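**Student:** In the part that follows, the structures are each spelled out as structure tokens.
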Structure 1
């Protein structure tokens with residue numbers, strides 16, 4: 001009964017995001033209706049899991065508001081077979097949504113806080129994900145050479161610019177989605193790699209925690 005209630009809340013949340021024009025892709029809509037966000041928030045905040053707002057998950061980090069997750073995943077323009085690098089695992093929710101959109105692709109997600117990465121693994125396993133998601137602990141601002149190059153990169157923390165190593169680890173015609181700006185004010189930037197250079201498009205204002213590391217803040 002409780003799970004049915006939560007599923008109903010989840011579907012209502014996604015339907016509202018569609019009505020407001022935040023998400024349009026059928027694949028993303030289907031994925032967000034399936035992934036149980038309440039598995040990715042602290043137990044005491046479970047009742048707030050399907051509100052459209054960010055929630056704290058520890059280490060001064062947050063799980064992004066659902067509308068922003070939908071926007072980010074849509075901007076990756078996934079067809080199903082991509083290898084995706086996510087910078088900032090957080091609770092694991094974004095990785096789960098991406099995984100749900102993919103068919104035979106793979107998600108490599110890097111997190112600088114070991115405790116958050118361990119907790120994300122537990123969340124993903126509890127929610128039934130993990131086979132095509134690899135979690136790594138490290139400095140995400142450097143990207144992750146071991147599995148490079150990547151078809152898509154999602155940076156879920158604010159950076160002064162797209163880190164050069166991440167540009168270099170992205171394939172030709174690949175896409176990088178990242179909040180770019182200061183630690184207090186950013187613009188969502190979509191970077192498409194064309195002829196070895198990143199062509200950037202500004203998608204509007206956003207607010208993320210800062211990216212820490214060699215190529216972050």
Structure 2
């Protein structure tokens with residue numbers, strides 16, 4: 001592994017996670033445990049040997065570990081360690097910064113997980129009250145739980161959510177970018193919780209208004 005060889009916290013951090021594909025691997029694992037094939041499918045363009053190298057480096061850094069799933073799965077998955085999960089705010093900050101630079105999606109379909117990441121990355125409007133939202137995007141389910149300050153996507157799937165959002169990745173991206181709002185029928189739950197959800201993830205039109213006001 002190459003090093004910047006500088007006594008600097010930014011340089012030391014980049015020594016650990018600054019290589020090509022590493023941050024995208026962390027992005028995937030922050031959403032949950034993944035098999036090698038899951039990572040290959042999510043990271044189109046990465047060569048299998050390079051992916052294996054990056055995973056070995058992350059294991060050596062103590063950021064990722066391998067776990068064996070119980071029968072009948074009997075498969076190895078890659079999972080974040082506590083130190084690995086501490087990179088979450090780094091990935092979130094990059095996603096928040098990059099979200100403002102994204103244009104409308106190309107003709108290729110948007111992965112549901114990427115649409116949800118684009119919605120949760122700017123999460124910084126928590127109101128101090130817990131909220132559990134179940135978001136179903138193109139049939140794929142994501143449980144988002146705020147404790148009033150921080151956001152987790154690891155809520156128990158069997159827990160009863162405060163509201164359910166059912167939409168497509170395309171519509172969710174458009175709402176996140178302020179190009180249109182989510183249809184009222186897309187959100188099922190009490191009116192107060194619907195309003196909180198839209199404000200929390202800046203899907204209430206506020207972002208569109210601020211962008212329109214920019215020179």
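**Student:** I have -11500 for helix-only ellipticity at 222 nm (-39500 (n - 2.57) for each DSSP H run of 4 or more, over all residues; to 500), calculated from one of the structures 1, 2. Which structure is it?
**Tutor:** The read-out comes from structure 2.
**Student:** In addition: Using FRET efficiency 1/(1 + (r/R0)^6) of positions 6 and 126 (r between Cβ atoms, R0 = 30 Å, to 0.05) for the comparison, can you identify which of 1, 2 gives the largest number?
**Tutor:** Looking at the calculated values, the largest one is 1.
**Student:** Ranked on distance in nm of label points 7 Å out along Cα→Cβ at positions 22 and 158, which label among 1, 2 comes first with the largest value?
**Tutor:** 2
**Student:** A value of 3.7 was computed for distance in nm of label points 7 Å out along Cα→Cβ at positions 30 and 118; which of 1, 2 is the source structure?
**Tutor:** Comparing all candidates, it corresponds to 1.
**Student:** Just checking, which of 1, 2 has the largest value of percent of Cα pairs over 26 Å apart?
**Tutor:** With respect to percent of Cα pairs over 26 Å apart, the highest-scoring structure among 1, 2 is 2.
**Student:** Kindly point out which one of 1, 2 the value 15.9 was derived from, the read-out being mean count of other Cβ atoms within 10 Å over residues 78-85.
**Tutor:** It traces back to 2.
**Student:** In terms of distance in nm of label points 7 Å out along Cα→Cβ at positions 70 and 134, which of structures 1, 2 is highest?
**Tutor:** Of structures 1, 2, the maximum of distance in nm of label points 7 Å out along Cα→Cβ at positions 70 and 134 occurs in 1.
**Student:** Out of 1, 2, which structure matches 0.75 when FRET efficiency 1/(1 + (r/R0)^6) of positions 62 and 94 (r between Cβ atoms, R0 = 25 Å, to 0.05) is calculated?
**Tutor:** Derived from 2, not from the others.
All of the numbers you see were taken from the coordinates with simple rules; none came from a lab. What you are looking at is a predicted structure, and each value in this text was computed from that prediction instead of being measured. Cβ atoms are built from the backbone, for glycine too; each structure is taken alone.
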